[in-house]
Structure 1
Amino acid sequence: MKESFFSPYTHGFFRVAAATPQVKLADPDFNLKSHLELALEASKRFVGMLVFPELGLSGYSLQDIFHQKTLMNACKDALEKLIEESHQIFPLMVVGLPMMLDAKLFNCAAVIHRGQLLGVIPKTFLPNHREFYEKRHFSSSDEIAIDEMVFAASKVPVGTNLIFKCREVPDAQIAIEICEDLWAPISPATFACMAGATLIGNLSASNVVIGKADYRRLIVRSFSGKNICGYVYSSAGPGESTTDLAWDGHAILAENASIIKENLRFASSGTITCADLDVDRLALERIRYNSFRDAANAWKDRTRDFRIIDFNLEELPHEMKLKRKVSRFPFVPDDPAARNDRCNEAFQIQVQGLTTRMKATGIEKLVIGVSGGLDSTLALIVACKAVDSLNLSRQNVIGCTMPGFATSSSTRNSAHELMQSLGVKIMEIDIIPSCTQMLKDLGHPFASGQRVFDVTFENVQAGERTSHLFRLANASNAMVVGTGDLSELALGWCTYGVGDHMSHYNVNASIPKTLIQYLIRFVADSSDADSALSSVLYKILQCEISPELIPADDITGKMQSTQDVVGPYELQDFNLYYLTRFGFSPSKVAFLCWHAWKQSGGEKYDLPTIKKWLKVFITRFFGQSQFKRSCVPDSPKVGSGGSLSPRGDWRAPSDLKADLWLNELETRVP
């Protein structure tokens, strides 16, 4: 089967769904029809795994009726019919029913696909407290002595040690547990995860009481997080007996501690809750977290007897819309409240890092080069908060603006307004004389009147600024606070050595450009900011991102733009996040980015544009810039997206080539 770039299955996603059918108690024929109706709908959506509720073919709330032979036979007949009908159904189906095995009655999950009963999983933990009396009706999986059964003349594996592996998406390895199994301190699915399962299906019949839905969310998120897996939870709903209980039909789809999708509870008819879970990501996460591997090794006596059962999804569609939200700004929470919390915490981390360094060195003064741009603005705010927390005067912060050949009046004015509004000590050093002298010393054409604006011309200015800052720090017994951010380090957009690459301590080095913009906006909107500070911060946010090292064009007046060279930061931060945090292939990053910009309407960035700038990122990140990252100043790690410090998250050779990633991009992205 030829892979299609436009299919989520190609990129390691696996479509899962939790079905909440209408049921009638002790009416397996009706329940079969309601199961089939939802299964056919799931087929249209190309769902790979469809999980129904616990005892869905019989109904859960039957109590002593489970011991009626008539019901057992009817459920067996319904299962046979469902297996026969499944020939034309796309997903792997997991359905619940009571089954006689080894002369005992078990609460079971039957796994069905394309006309076959692939396996039967009995429930292990039977609740027998308060409203639950399952031990009155069923036996635990611990009591079963067989590992296979004969059903419809075929041998079928039986047990809690079954993993169902999709041949088309090998990282999709599915294990099943039933309701209370999840509530146990160590559930059957815990061992399944350590044996390789990445997706867990849970057939549940959890009745509803006030607050229980929140607890379900918590326990599902927690399980999927600590076991680095996807979790599909489907609970009984309409049709169950309300003699003493009520049912909300809760469906939850989770991945690695995050809820990807859940339904609206208390539906009056059958529903499907569907999403694409990223099993590729889960597999990559597991190879990074040695604690998970260590746990799997510690429990290898319990996991080595797991049985792998393969199944084929067969022909996959050429193009499918990805069924999950992908944020355009992965470093920035979409929810405003969460975003404010993120910004506040980021500031606290930056300030703690800087104040700890100041206390350790005994240095009470800070020097910052203030350009009127985003990065130096954030660093200056952090410096002010640091001296505030140490009960020092803000005059201990020396803000120095250093106009050069291309400095605009707007950014220069913004720098002065910012320093005035924050109450720091203000200095200005004109670097044009010293830069002119250096260009003369180098025999550069600009020194003789020629308009040559090459890298040397730019870096002479960047180097002079940093050189002045360090000498100013010497003269003031101060520390130079760096301003360069994570995005610039990733792209190598910093002047190496004696340039903006270097400082005594860099508070911004693990904060990407897109988050910096929100951090500044957070300060501008805070109660601590007066009108003057808010006004200048919003003025800075509206400015073009530019190093201002080359004069504006004589004809058009267009100023130098960073993003014209390295690409839009909203794209490059996206690329940075998924390539370094998760190690995704370039084609998958492109697919996610294309989806993120397409899903919300409009196409600011089409696929060719995304591919173009991703190529730039790969070339600069993997092939050109590691030597700069191999010797960066100390800086606090701020976000889970990581840092690029060689002493922390990122370690790589400086002489690596980008060919491997570029070839993958060219061959797999149309």
Structure 2
Amino acid sequence: MTAISPHAARTEALLREKFGFTAFRAGQEAVIAQLLAGHSALAVFPTGSGKSLCYQLPALLLEGLTVVVSPLIALMKDQVDFLLARGIAAARLDSSVSREVFEEIQSALRARSLKLLYVAPERFANERFLAQLKTLRIDLLVIDEAHCISEWGHNFRPDYLKLARYAEALNVGRVLTLTATATPAVARDICRAFSIAPEAHVHTGFYRPNLFLRVTACASPERISVLIERLRARSMGPTIVYVTLQKTAEHVAAALVAAGFTAEAYHAGMEAEVREAVQNRFMASDRAMVVATIAFGMGIDKANIRAVYHYNLPKSVENYAQEIGRAGRDGAASQCEILAAAEDLTVLENFTYGDTPTPEALRDLLKELLASRVAGEVFDISTHELSARHDIRQLVVSTALTYLELDGLIAATAPFYTTYQWKFLRAPEEILARFDAERRAFLERLFALAKVGRVWNSVVLAEAVEALGGERDRVVKALTFLEEKGDLELRVAGVRQGYRVVRVPEDLAAVWHELRRRFSVRESSDIARVAAVAGLVGGEGCLVRRLLAYFGEDHGRDCGHCGLCAGDARAVLERGAAAVPFTADEFRALSAAHPRALRGARPLARFCCGLSSPALATAKLTRHPRFGAAGEAPFTQVLAAAKSALQGPA
């Protein structure tokens, strides 16, 4: 006789009463049962299959707080709005909330009246936030996009690496990790980090019988005509066309409009309000078409997307699975096609090589961070400034800092802002009149220190504190109090992250070598991920079966409804030879003309392949007529040519 969970009747009642569903979807009940039994769990469900219910429902049955970690502000907002509409006490703490809302959330946490709190992973870099969480009973920690914890996953985020340590420090009751894309290796990483038992790893499978997957080999110049031909041959419906580069999004959208389609570009280089308007039009339409980089789609919940085209090869097999997962969520037939050109493999590989810092840049970064420190010393940094100073991309700087934290060398304290700006909503004289003599004098001096603009007044906080002979907290509290009273509108700028030296390394060179090794392994892993895309796109046999096998799933038979099963020819991707359009003299002349930005072979290769870096952007070399002239050549080939030129005769 099967044992019935003591929570079964209550969960089914909540499912109907609070969430409006009559039955659980595949996997949901199994995950909820693990959590209510006090166990941590991993849920690997396809995009759009109801992962959020797996924590929202048990959160109502658990006594303490449920903290949800998500990197997507838009998704957090949608989830909180959904819960509040159902009478469930939920809130989100992110960079977009006002001071007033922030204070309301703090009050609710102190009163223990919140059931769910959504936060970004970066919030855990704040010691004060962690101290506050330690005063609360946290029965469930939820980590969305959990594949980001794996260094060898397709979307590694350094802040995620530390979440397992935080879960332990906060004495969390249980952890739920959620992802739509996890290979067996990544799933093992997640389970190991959070001590998740094999039976608590619930994987519902990626197979979607309503999706027709196809790969068509195309020469680059033919792709736009093939795409237009495909779009004209089928009945119209909401469509996403994914591209790699922002300029490609603009070019393809313009070509589709010229061909008579309603199409718009969407990419991270557009203003936020423009992107939001494009997304809103797409969501409201039953015919709209968006040509987008991977910036589009996270948190998109549109059930009737009829087609997803990859104009360029996807960045990884995981990205491909996520992106086609946005099609046909209503169960109706949908088309997913890759227009595969071999040149895209070179572009994807080159992006990976562009992330790897030079050994010299890593060495100088480590020296600045640790060379003259002593144990217990507190210091602060700006990742933006470190990135510019050492010509290392900001994400890579953040990753290096995370490695140093995990190795026990430094610990994050709290972020703070260097500059405070305010706009008066009441006359300064009216504000000052309400205070006693001492406080009035303090505020008068603070206002007098401000640099007065047309609308905004601003002070560099450290300078103001020194001039006032007081403490930083007093200045911040004074300005915050005035904002709460409606006297002024406040905004901040210049974020810096505080750190404390935990241990001074005995051998800084050994730390440097270990960082170099980690970034080298990361680079190799990313190159292997591009090779996996090539293998999926150009392989023989059922495409769906091979896609499922990548995620550790044995379908047991051919799908019968992908392009290859329907008789398409295998897509053969053969990269032709690409010459490096730079002579040795040109390499040397560029390096001599721009010694700060183009010192060394790797920075030169980045420039030639069109891969921006902080130094190139600062020197405005991304506008140079030769920037990206070797964009079709493999980075390794350009790097070898640059090394040879710099080692040759001057």
Structure 3
Amino acid sequence: MDYRKLLEQHFGHSEFRPGQVEVIDTLIAGRSALALFPTGGGKSLCYQLPALVFEGLTLVVSPLIALMKDQVEALRARNISAARLDSTLERSEVNDIYNEMENGTLKLLYVAPERLGNDGFLRRLRRCHIDLMAVDEAHCISEWGHNFRPDYLKLADLAQSLKIPRVLALTATATPRVAGQIRERFSIAESDQTQTGFSRPNLIFGIHPCSESTRDDLLVAKVKSQSPGPSIIYVTLQHTAERVAGVLKRAGLEARAYHAGMRDDHRAEVQDGFMGGSIEIVVATIAFGMGIDKSNIRHVYHYNLPKSLENYVQESGRAGRDGELSTCDILACADDLTVLENFIFGDTPSTTALKSLVEHVMLQGSEFSISRYDISISRDIRPSVVSTALTYLELEKVILPKGPFYGGYRVQLLRKFDEVLAGHTPGRQHFLTKLFETGKKGWKWHSFDIAASANELGETEERVRKALNYLAEMGDAIIQPSGLRHAYRLSDQTEHTVNSLTSMLSERFEEREAGEIERLNLVVELCESKQCLPRQLVKYFGDEVGDCGVCGVCTGKHGGGSLPQSKRVEIDLEMAEIILQSHGEGHPALRQPRQLARFLCGLSSPATTKARLQRDERFGVLAEVPFLEVLDHISAL
């Protein structure tokens, strides 16, 4: 088949990029494929063009809402029928998409992996003819990858249950080990893996060893000496983004901070300004850049060490997508390691917390629902870690998922209640009157606990939901679901005990922790190496190239050797007194040694956030002390 005509007609290109035709040929032939292309290498075309050839739907699974939004808008501008389903859409918009799915007019549908756990959505998918599932950021499926997401583990089984004939897995950052795991999960033949190489000859890599005290001046000098052009400066912490942006402004450079702690409208203003060209320098945490498609970024600086080589390749790879020369510099200081290691250790849940989670699940009864948010708060485990633990229990067939649902609704009536009732039969009027008596009335909103309302009325939860949704469909009310819950059935086949499951989960999370530390150490090895930087990066991802001749090592500007580090901070008498005082207070959110260690090292957790302990003057007072040393000191008490 001549794809060039489709390429020119729908995408405005005259030539394919390397690897695209091979991937498309594999999919058209009916086989699954793995596309390992560098950032900006044209992965999306590998499923967008086949989607025009196939009769049925192409389902695109992506964790990036910004990317989904941008791609759908671009496809629609080319008169290609595409849509995305995410939490930002109105109910009417969702219904329009469902109608397009059912009548077969929709060609591409973008969803987040979490939506594929929704029973109602899966029922609709099963009524569709799906020709292709494209899995973006496919490295998320691997527990050995740098950005593991538990919902990705279920995608292979889901593709089989939906009888999807072919899967395309796409990633820019997969080591040979991770690529092998992706192929195994999706039954992709090794010969159907297309890898175009990770080399980016237009990127000039540099390592600049520095102490913490000299880093600001070095950054200012680097930015001023470089050619002008859009620049991203990556930092680890939110307050560092604000501080470094201030340093640059005082040096006469217009820079803006960007991080997850900013208001949504402020973040949008910075992102839009950067994309539109009115803002040239952004100092950002890694929250910035995911799904950003700006081709002319000239400089990417890592003010702090990246947390893995995968992250570094992904973040630095946002430079020079237009093929023009661009620079990628690390201001390498070993003092960053304590904070990065503390984040890793702080994320690992304690055995006590895991045992409590397992007991909670095992004692619920044969069929039950739980709020991951409530478990996160009560067990003081990050929500993402709770999701991972529950997924592990699913994979062990201990619990069987029945899908998510909302346990609560907020309802705002758009007319007076009497006027709303007037359009209904006497029986429905009576039911709605009783139903609204079970809710809590605020100034504008009525709040309903669906289970409690159903119990009080002697009705099913389904009837309560349908009645409230019907008011929205008739234009009488605005509805906001709340209190997301997940339904499960406890398997009667499992031979696991609470202790064996706790041990299994502890081992899994400890392995994850060790893997993250190993990846961080590889970043240090890169920065201290005396070998060509691009050559090392490419080798890490299973490829081979010669020396680039232009990086800091090749030009002799960086000779390798140990990174500068200030004197390692150790617990002194004053710190020990703070630990003892904090321990003695016995705050409910800080009872466990790991909880108190997180608090003193400045690592927020669900319990400390709820208790607003970030405002305590002792929060983060030991941020420069290694987490494990703080934990050992507390445990000894």
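Derivation of every value follows stated rules applied to the coordinates shown; laboratory data play no part. This structure is a prediction, so every number in the text was calculated from the model and none was measured. Cβ atoms are built from the backbone, for glycine too; each structure is taken alone.
When distance in nm of label points 7 Å out along Cα→Cβ at positions 102 and 422 is calculated for each of the structures 1, 2, 3, which structure yields the highest value?
Result for distance in nm of label points 7 Å out along Cα→Cβ at positions 102 and 422 over 1, 2, 3: largest is 1.
Out of 1, 2, 3, which one gives 4.2 for distance in nm of label points 7 Å out along Cα→Cβ at positions 326 and 486 as computed from the coordinates?
The read-out was computed on structure 2.
Of structures 1, 2, 3, which gives 0.00 when FRET efficiency 1/(1 + (r/R0)^6) of positions 134 and 478 (r between Cβ atoms, R0 = 30 Å, to 0.05) is computed from the coordinates?
Structure 1 accounts for this read-out.
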